[in-house]
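Values in this text are rule-based calculations from the coordinates and carry no lab data. Just so it is clear, the structure is predicted and the values come from calculations on it, not from any experiment. Cβ atoms are built from the backbone, for glycine too; each structure is taken alone.
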Structure I
Amino acid sequence: MKKGEISNLLRGFGLIYFTDWVRYYMEKFKNRKVNSDFKRNHPNVKLPPDYLIYESFQLNYQKYYTGGTDTARWLTDHIKKHLDLKDKRILDWGCGPGRIIRHLPDIAGNGCEYFGTDYNKDTIDWCSKNLKGIQFNNNSLKAALPYEDNFMDVIYGISIFTHLSEQLHYDWYGELYRVLKPGGIMFLTTQGDNFMLKLTDTELKSYRNNELVVRGKVKEGHRTYSAFHPKTFMQKLFNNAEILEHIETKPENGKGFPQDIWIIKKRF
């Protein structure tokens with residue numbers, strides 16, 4: 001039986017949240033030593049509560065903090081190919097507990113302004129109290145942001161569409177497009193062809209028919225809510241923008257499946 005079939009069975013019996021909590025405590029136990037060592041060696045690093053780290057990433061302090069720095073550099077390197085990051089407004093859509101955006105003022109710098117938004121109130125409360133120099137907003141699942149039209153120069157969302165329904169793909173993309181400046185850059189990641197191995201036969205048929213595949217029966221936006229994105233679906237979603245790059249990274253042995261990268265530009 002494929003993992004996808006097991007996942008769908010657990011959803012059908014209402015057990016997916018329970019198994020996710022079990023996984024959380026297993027991760028907490030497995031990483032107890034490395035996390036203790038990190039806290040001892042980095043006493044000045046502010047860390048979110050464990051579940052907030054787990055819910056948005058994985059419960060490993062080193063990967064959350066140092067890996068967040070690496071991801072921030074990776075992100076800015078991609079964006080700099082298309083836009084000069086000087087005096088720009090940058091939005092982290094679905095910022096979680098600040099894994100990436102907390103590092104951007106040091107990495108991007110150049111007089112930029114930084115914004116973070118997320119539907120998780122606990123996450124935004126923690127970020128607002130602990131990560132200074134960044135403006136945070138608690139949004140809802142409804143696609144509505146408190147920014148003016150054409151306000152942001154850069155918007156990025158790392159594995160956010162992966163937890164939304166098809167309708168919210170269209171709703172949120174429209175809202176992000178609204179607040180992005182003409183000529184601005186949007187950087188988004190999705191679960192593309194690399195994830196076909198995880199799909200059930202029924203899901204795979206839909207995916208090959210260029211349909212978004214969604215595993216729901218849990219709260220939308222939660223880590224266990226999962227969407228898979230055929231290229232044609234994403235191209236249709238972005239039909240009013242210029243697709244600058246679509247990057248499909250090949251999987252490496254011993255590592256997880258890399259998500260697709262979509263870099264698009266709002267037309268003037």
Structure II
Amino acid sequence: MIMDGRVLSKKILEEVRSNVSKGLKIRIEAIAYEEDKESIVYFNSIKRNAEKVGISFNLRIIEGEKIMETVESLNGDDSVNGIIVGRPFPKGVTNEMVSLSLDPDKDIDCVTSQNLGLLNFGVERLAPATPKGALDLLEYHGVEIRGRNVLVINRSVTVGRPLSAMLLNRDATVTIAHSKTSNIKSLIDESDIIFLAVGKPGYLKSSSLKGHKTIVDIGINVVEGKVVGDFEPDVENNDFAYTPVPGGVGTVTSAEILRNAVSIAQNQ
């Protein structure tokens with residue numbers, strides 16, 4: 001089964017449009033440093049969705065060293081409801097620096113220590129857009145998470161770590177693997193649901209799977225001008241379900257950002 005994300009994305013955007021149509025005014029400012037081409041592409045995709053639902057979305061492409069002063073300036077601008085900052089950062093700027101400087105009440109991608117910390121208490125007032133999009137996509141397609149053995153192959157602060165907390169909040173049994181994990185193959189064999197965010201095309205192939213698996217492909221790779229994920233369905237097999245790339249988690253993620261912006265604006 002292919003778990004397409006486009007219908008869910010459309011549903012979320014309709015929900016956002018409905019809130020905006022009731023008079024909710026939302027202004028989002030996105031910050032990307034000039035060499036971060038992937039974030040610029042990603043933010044432009046969010047901007048297109050924002051324009052469809054009546055949200056003001058401005059992308060600032062700046063020199064890397066100006067990121068911190070730009071964040072500080074937008075924190076103090078009462079006309080700005082939400083701020084999102086592209087990653088990875090240029091030399092001299094760290095995750096910690098941005099997370100601690102960003103106003104938690106304008107943090108639409110849940111990267112501040114306050115909003116991330118709440119996930120560990122089971123509070124999902126806001127959630128990082130990619131993990132939330134991945135979990136919402138599973139729920140939309142009727143995939144049960146409670147009690148399942150779940151493997152997350154990623155330990156980043158933006159995907160793997162918050163995703164593991166959110167899975168625990170849903171009563172999954174969670175294992176995190178990464179580049180230094182020595183027994184990934186056996187962990188894959190033992191897992192019911194596998195989240196891939198490795199950044200390697202064809203990292204996991206359907207021909208290597210044993211038993212029924214659900215594969216949530218969060219990887220984004222460009223191969224010969226085409227966007228592909230980390231999972232490759234290389235053989236016919238009716239015993240697995242997966243999210244496609246493109247058209248899967250990434251499609252839902254940009255809509256989740258706008259839904260977070262609505263939630264923040266409603267509470268400001």
Structure III
Amino acid sequence: MSSGNNIKRMKLYRHPERIYKEIAAAGYKENSPLKEKDIASFDQYHYLGVNAVDDVIGCLKIDSQSRLIDIGSGLGGPARYLAEKTGCQVTAVEFQPEMHHIACSLTERCDLSGSVHHLCADILDFPEKGSNFDAVVSWLAFLHIPNRSSLLRKCCKILKPGGKMFIEDFYKRGEFNQEEARILSEDVQCPYLPALEEYKNQLIENNFTKVDLIDKTGCWNDFVRERVEKFIGNRKRYTGMCGIKVTEEIEDFYKKILQLFNNGNLGGLRIIAVKDF
């Protein structure tokens with residue numbers, strides 16, 4: 001896939017079981033039924049939470065007849081939200097077994113197992129025959145996959161003709177200094193990022209047309225700054241819930257992402273593209 005097993009080095013991903021503590025702290029008993037809306041503030045690791053998922057629904061006109069594949073589906077939050085809100089069918093592909101198992105558990109508790117189908121796999125190995133998805137969606141997962149041409153080729157092959165792709169990803173706005181490159185490679189498990197035009201050309205070369213690139217750098221910078229401020233403000237509560245080690249790791253990760261955005265060389269990007277017939 002990407003960074004392979006190294007992705008577990010990301011401090012954001014080291015303790016995914018903390019979501020159970022967050023759910024319990026919100027007043028829900030262990031193994032009790034849930035609604036996705038009950039846990040949406042805990043299970044969306046990407047930026048701007050369900051607002052970004054609502055944008056997918058509007059942009060791609062997702063409804064109960066839609067078949068989607070979510071690449072790098074994490075704890076399954078976006079997939080469950082899509083299914084709960086629209087009735088669509090979602091195949092949620094996650095590379096990390098622990099994240100996958102937690103996602104399956106939460107989907108079952110939300111009574112969405114009939115709509116969200118979890119698969120623990122490398123997307124580059126996903127079977128192409130008979131896929132014909134209406135849409136590929138992904139939030140902050142492509143950045144872990146350096147073989148961008150293989151990834152985009154796979155996305156094209158599993159889409160039906162005229163199918164659409166909606167992804168949010170990082171891109172390179174300027175040359176990274178040594179420290180920025182180290183943070184991206186080691187802390188974010190992001191060994192490669194294309195520049196804007198390079199990204200667009202890669203999409204076109206892999207049979208995507210009507211490529212719309214929307215720069216999200218400004219609002220993502222605001223989001224990661226507010227995330228750090230909010231986390232620090234709730235540090236005592238979070239430490240009591242998850243312990244000092246987990247709290248320090250998450251805070252360190254959040255601060256490093258903010259540092260990258262503040263330096264100006266890291267950008268945020270929303271891509272909407274259509275598979276050529």
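Out of I, II, III, which has the highest value for Kirkwood radius over Cα pairs in Å, for residues 167-254 alone?
Numbers: I: 14.6; II: 13.7; III: 15.6.
Largest calculated value belongs to III.
If you rank structures I, II, III by distance in nm of label points 7 Å out along Cα→Cβ at positions 31 and 47, which sits at the top with the largest value? Largest one: structure III.
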